[in-house]
Structure I
Amino acid sequence: MMNLSRTLRRFRDNERGSVALECVLVIPMLFWAYLSMYSFFHAYRTHSLNIKTAYAIGDAISRETNPVDTAYLNGMHQMAAYMSWTQPTNFAIRVTSVKYDADADKYLRDWSRVKGWVPALDDSAVEQLRNHLPVMPDGERVVVVETFEKYDPPFDMGLSDHEIHNFVFTRPRYAPRVCFDECEGV
């Protein structure tokens, strides 16, 4: 036992070393730390770009006084993919016009359109969003914009593939509501 403790003490106190050996031990850890930082920064940046894109789409649609149509939403989808630096096949948007009915205490869907792989919302799905929607007076409408991106991290450093989902609502600015194709019963 005495020889082992003396040998360990001598190893601990030895100040001779080899730079090459220290590099072999430290460089892989530094490389791993750099790739991890890059991966986490990339994920944060992607989430940030997606929320900014959702706000930009919501703001643009809320300013429309003419009805939006499929061509308009196609353009928004392409612009959103460009703004978020992703391929259009990895990006989806869902735009829904929601009205509040105070007598029934329900949120109702005027229309819902999608570009991408997500389904459109029906009235029951809109009602399930109650906790995410604002408190509104009777007859008030909001435009709900949801963005979805299939995120694949650049390196396998602990982050898994997942879907980024953002939910933004905006009140129509210059008209009482935003219509799709045509406005009926404004």
Structure II
Amino acid sequence: MEDLLLVDRCLEGEQAAARELFRRQQGRIQATLYRILGSNRDMDDLLQETFIQVFQSLPGFRGEARLSTWIDRIAVRVAYRYISRKPPVPVSLELVEPAAARGVAPDRLASAREGVRHLYEALSRLSPAGRVAFALHEIEGRSVAEVAACMDASVTATKVRIWRARRALQRDARTDPVLSEFLSDAGAEESA
């Protein structure tokens, strides 16, 4: 109900409501875009594009899903279009945040940064749909059903995309020792 009231206030042209909606959703959407795309120089533009589309599409919000879920779908479409039209770009080493790395040995941090860079390079070679599905499920931790809803796809198609992406990453890891080590370290952390 609170979401519907906020949307109504935005539709009435209340600037404070628009700022509130942005403030509430911005961090989560930025994190979603970051997990799908990795660190890149277009992140601020993509966040802005997402919210431009959100505000343009608000009249069509019917409240059948949570506002955050509806906005997630828009962000995923923005990321998908970006991946579809851009050639693979080398990934920055800024992907492992220093704040998250406090207390981690410098060599371990450097290894993690390099592993993340190799992961996103491998992800950049996947189809846009495979990359988005994999990132939302494996990196962001969403359920297959949530990923399917965000991508406007069936659960079966989403499972296949995730499986193909995982298989492609495993194939890449056979020839990339850094990626192999990173994936095995990530798998060990998940099972711990």
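Please treat every number below as a calculation from the coordinates, not as lab data. Remember, predicted model here, so these are calculated numbers, not experimental data. Cβ atoms are built from the backbone, for glycine too; each structure is taken alone.
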*asked:* By the measure relative contact order in percent (Cα under 8 Å, 6 or more apart), tell me the structure among I, II with the highest figure.
replied: I
*Comparing distance in nm of label points 7 Å out along Cα→Cβ at positions 22 and 142 across structures I, II, which is largest?*
I
*From I, II, which structure was FRET efficiency 1/(1 + (r/R0)^6) of positions 6 and 30 (r between Cβ atoms, R0 = 35 Å, to 0.05) = 0.55 calculated on?*
I
*Using the calculated result 20.5 for mean count of other Cβ atoms within 10 Å over residues 118-125, pick out the matching structure from I, II.*
II
*At a computed -14000 (helix-only ellipticity at 222 nm (-39500 (n - 2.57) for each DSSP H run of 4 or more, over all residues; to 500)), which of I, II*: I
*Taking FRET efficiency 1/(1 + (r/R0)^6) of positions 62 and 158 (r between Cβ atoms, R0 = 41 Å, to 0.05) for each of I, II, which is largest?*
II
_Ranking I, II by mean projected area of the Cα convex hull in nm², the structure that comes out highest_ = I
*Could you tell me which structure in I, II was used to calculate percent of Cα pairs over 22 Å apart, for residues 54-133 alone as 30?*
I
